[in-house]
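The next part holds the structures, each set out as structure tokens.
What follows is calculated from the coordinates using simple rules that are stated; it is not laboratory data. Since this is a predicted model, take the numbers as computed values, not measurements. Cβ atoms are built from the backbone, for glycine too; each structure is taken alone.
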Structure I
Amino acid sequence: MQAIILAAGISKRLRPLTDSTPKCLLKIRGRTILEMIIDNIMQNHIEEYIMVTGYREKMIKDFVSAKYPGLKITYLTNPDYENNNNSYSLWMTKDHVNSECMLLDSDILFDPRIISKLLNSGYENCLAVNTNHKLGEEEIKVTIDKSNRIKQIGKESKPEDSYGESIGIEKFSLDFFKKLGEVLDRKIVKENNVNEFYEVSFQELIERGNEIFAVDVSEYKSMEIDTPADLERASAEIEGILN
């Protein structure tokens, strides 16, 4: 099992906090977001990491080497992080994944039991969904069938038709990830489509008949850090998130 962490972005909405620090190294009650993510992954006995960096990547690498000496990690540099989206960063990992994998965004605070629930779900391909979050235009929403199979994923779904919000933690089989890599390769190399969210490629695979299931993790807290207000709220709620 490998863990992919995408940490290349510049995080403009958190400026000026991110003027000199990448988002994942911002601290909440003395601990960085990245530290909490890695600790959660380690609690679930995943020992191999692939991390895509870009903005102020030396700071990230220095932090990880100091905090987690000996961690088995492959770094990939997204050289044009200011002008592409997370689908590009994910595409960069396609030749480095050789097993079942977890995919995580680097700006999520979450209970480690969310990873455990995905691992024990019985699904080869699944993602964590919070059914309690208030949904609007910006959330990545999912609609499902009666078997929890995802029918649609993206920002375009109507909130009233949606099961919940995808929180940015996914589990994929190697076979599925290879198919995902082929889709991303076509989009990025042939079509020069570098500015999509990776969920667009998930949707293409779903429409081809590949299955991704929604796992309701709303009994465990999670939150995405996008703004200074999110950081303040995280500081107030951190004990409830990291059980």
Structure II
Amino acid sequence: MARPSRAVRIAMWSGPRNISTAMLRAFENRADCFVWDEPFYAHYLDETGRDHAMAAEIIAAYETDWRAVAARAIGPVPEDKTIFYQKHMTHHLLPHMGLDWLDSLKHGFLIRNPARVLPSYIDKRANVTLADLGLPQQQRLFETVRQRTGRIPPVLDADDVLADPKAMLGALCRALGIKFNPTMLSWPAGRRNSDGLWAAHWYGAVERSTHFMAPSQAGQPMPDHLKDILAAALPYYQALRPYRLTRNLA
């Protein structure tokens, strides 16, 4: 498929409750960028039958053929923009889905300590498994991209972004080969037309936000019933953390 050489297509791979929507806001606030919110979500729900909020509505409203979604991901950038930022959840990339389309994208990986992710996740969905967090899938995909490209893709720790947004977004932009734009540091509050239907359930906090907020040092308490999942999740986070971008790369 022919693609304009000037366009930069970015796939940012994350798990849930990981400032991924705030990152979407940051990129959407650039005049040169078109964003896409979790394009494989409908296929994931249709294929797995997972009991997510609004699942039937999401399946009915969005493309469920993963091949069609992948073709759009590497196709023409909408609205003649030069950057196409795609927010992807790693657990939405299911084992039966082909990977050749990945070669036409630049990839980034957004990680976060699962000790922060889990308490936030259960506020929105009480039942959670390790697979729901997307961490094993994220590490596998990181290694896949690394092997296919021969390069280490940029890794961004969410808490580093919250602590110093300008430095970390600058480091990310440099790693992706695009110019940092200070408009990425703030955005108007409210819902976006680019948000998926699931925004009504998941995006309350980011809809009230206007910028990245420094994380609480205390964090949220970890319920006892999540401690086994936390213990299983931590090694995947710790495996990617050494590759994270640092402020001195900004």
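Below is a table of values for the structure above.
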item	result
Structure (I, II) behind the derived value -8500 of helix-only ellipticity at 222 nm (-39500 (n - 2.57) for each DSSP H run of 4 or more, over all residues; to 500)	I
Winner on mean count of other Cβ atoms within 10 Å over residues 124-131 once structures I, II are ranked, highest first	I
If Cα extents along the principal axes in Å, for residues 28-107 alone is computed and equals 36, 27, 18, the structure in I, II	II
Highest-scoring label, criterion being relative contact order in percent (Cα under 8 Å, 6 or more apart), among I, II	II
Mean count of other Cβ atoms within 10 Å over residues 100-107 from the coordinates reads 22.4; which among I, II	I
FRET efficiency 1/(1 + (r/R0)^6) of positions 36 and 116 (r between Cβ atoms, R0 = 25 Å, to 0.05) from the coordinates reads 0.45; which among I, II	II
